[in-house]
Structure P
Amino acid sequence: MALKKKTTASKKSPGGALRVVELFAGVGGFRIGLQEAGGFRVVWSNQWEPGKKKQHASDVYSARFGAENHVCADIASVHSEEIPDHDLLVGGFPCQDYSVASTLKNAKGLVGKKGILWWQIHRILTQRKHKPRYLLLENVDRLLGSPASQRGRDFAVMLSSLNALGYTVEWRVINAAEHGMPQRRKRVFIFGEHNGPALKKGFDAEEQLLGKGLFAAAFPRAEAVSACMRFELDKDLARLTRNFNSKMGRSPFQNTGYMYRGTVWTMKVKAANMRGTVLGDVLLPTDDVPREYFIAKRDLPKWKHLKGAKKEQRTSASGHKYHYAEGAMTFPDALDSPSRTIVTGEGGPGPSRFKHVVLTPEGKYRRLTPVELERLNMFPDQHTAGVPDGWRAFFMGNALVTGVVERIGKALLRKHRG
């Protein structure tokens, strides 16, 4: 099936819009959220999946938004001067294989095919004469505690390197479901402002994080559940890499924080937990669901076994016997609450512990369709149509909830316009 261009996610931004560059664009989650917010215009984008002959995500992106100023190439091969001037750089940089090199000069950064891409963001920012005023980045929340040997070291290096580039940084772990959205998807969002405002006398970090900051404006009514802690980051990245949290304690980075000129303030906050859309709200009528998404009665025992609690002896590939235990998962998935987090392995008919299964009013068990997965991430219906369904599920497992970006975008516009 050929990819057809959609217009539902391509609203034009008004004149004077903030210019956006979208890195690691996937199928355009950041772009959709910002366009829903209004006042943003994407001027350049990049998407590349290493090791793949077919670039399905890039194809979807181009079909939905147009191929102009979209580059399907390894970002490491793109010269910074090829990227147009912009006001906001966004990206959900890949989260695999965290391990920081010993020095920035010789850095291969976060080791692994995808993990090194943080340093590509850093390279682009470093080489640009006119740096973007704003950054908005997204990652899994475990970033704040990686690697296991030095909890929080990777995030500390990122903060310190952004500080050296002149950025003030704020972060917040956001669970979309706590803000009325249909999926329990927890991600850390990182906002940077180049040459941000100087701290005023009597600066109150708790007031910043709960009242005056960008994330407080986008997601109000959070409350503190821990005291605000302050510490300094080493500006020498090699020394920071060697010494940060070397005693392997807990990460000092809590779920929200602020960094200004190398000083970090961080605390744990709790969201107000607003009830909104639930899994049952996004489901298609049973008659509209293709037959292949229904689970045959003969396969139900296997699904129930995988979803159920287990205490069993297993044998490793080397022949070692060990005891394995895991708790039960809700089966079928509850329709009166937000869904569990979509994973990249959501596609395909095979039984799985982690795939969603719902029970229809007619008493039939079935998996979720691509459109329903799109709705859980608040994408337009059929946004990923035109590629195999397994890839569509993979994209949604990698995507973000666009409603979160929309709310941050609206708060950023209010801040920018003062």
Structure Q
Amino acid sequence: MSKREVDRFDIISRLRRGELNGTEAGRLLKLCTRQIRRLKQAVKKKGAAGLIHGLRGKISNRRMKEAERKKIVRLLKKKYPDFGPTFAAEKLYELDQIDHDPKTIRAIQIKEGLWKPRREKKKDAHRSWRQRRSAFGEMLQFDGSYHDWFEGRGGIHEACLLASIDDATSLVTAAEFAPHEGVFPVFAFWKKYLETQGKPRSIYLDKFSTYTMTSAAAKENPDLKTQFERAMIELQIEPIFANSPQAKGRVERLFDTFQDRLVKELRLANIATVEEANKFLKEKFIPAFNAKFSVEPVSSANLHRKLTAKERASLPSIFSRQETRTVQNDFTFSFKNQWHQITERQPVTVCKKDIVTIEEHFDHTIHVRLRSKELNHVLLQVRPRKIIMPFVIAKTAVMARIPAVDHPWRQRFHADALKVKSSN
């Protein structure tokens, strides 16, 4: 008997002994007098067992049929051995037309040893909850995640997934697999994003070296910028850098979910290449994910800004790796151990010692700019020779200077000579 039933038996026993009346017993047990009379008759006939529910210990009329349960167990072990209860219930309905509540699937998984109930986590230090931004496009959270997404299929044991999620709506605005989280893959991601959806107001990132400098020199000199920071300044997009993973928790939780669901979805679809995975993300996984997990924003406005024609044309230049070089006396400059010659015909005057900007684009072509104009240049096969002036081996004799006839010194000398002659 449960504690509740033991308490009921005590009260009903007192009622039968005349220590309480029906109204008092009903008030103590929070039951009506009619129910109290029914319990009193049950105890009189069956004793304490009369208070126990008649279906206890019996098989429920709504119990799953054993054949169907065995079918679910077989599918769980064959196709979904490492799926969570909710995800397994979704896939059983979607792929196998078996519709059961996730709690039912969870109970089966626990009994078959396929799922272990999670222990309650210890409470960490208190962190205040940051309110969502109010409108779509006001702030995006962006990050990259290295993981064994393909589980070794196609010889891929680790890949980098770049993804952005809107802070106001939890919509995954873009996601694609890239070789790494370096400058060019990140630039390619955002160039494609801006061309299709426009410019967000701000981007929330971590302090990875691609995005910002954390060295002591960078802290002392705020003018030192990464290639990513420089590009965001040119596009007037505010980069916001988180001081902890919890600060950008939305994108961190997104990757936790992706590492559970996306890995299994790629396995079920038997995808083994990055190209197929990116197509699957765009056409199937992301639309279904957003339909299930996105939320309504406070404001219905879309704060993405459309690119102007000038901005769209300059995107290849903005999203390039840029460095500066000094024009040499022979109008050459070096970049990555190669020498380039600035040609004679140029759209702007080029002088010796001018500082030019070198742009390395996605296709690894080199472009040179000076005062917003692109310069013409050619690649030199060999390093240009320095012009060496001949050294002076010996100094020439210094010739004595002969004063002119009308020099004052000569006039004074002649005057003194005439005085001496006249005295004689």
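Please treat every number below as a calculation from the coordinates, not as lab data. The structure displayed is predicted, hence computed values, not measured ones. Cβ atoms are built from the backbone, for glycine too; each structure is taken alone.
When relative contact order in percent (Cα under 8 Å, 6 or more apart) is worked out for each of P, Q, structure P gives the greatest result. If Rg/Rh (Cα atoms, Kirkwood Rh), for residues 41-184 alone comes out at 1.17 when worked out from the coordinates, which of P, Q was used? Computed on structure Q.
Which structure, out of P, Q, was Kirkwood radius over Cα pairs in Å derived from, given a value of 30.3? Attributed to the structure labelled Q.
As an exercise: distance in nm of label points 7 Å out along Cα→Cβ at positions 209 and 329, calculated from one structure in P, Q, equals 3.3. Which structure is it? Clearly, the read-out refers to P. One of P, Q was used to compute helix-only ellipticity at 222 nm (-39500 (n - 2.57) for each DSSP H run of 4 or more, over all residues; to 500), and the answer was -6500. Which one was it? Checking each candidate, the match is P. For which of P, Q does Rg and Dmax of the Cα atoms in Å, for residues 177-232 alone, calculated from the coordinates, equal 12.6, 38? It was calculated from structure Q.
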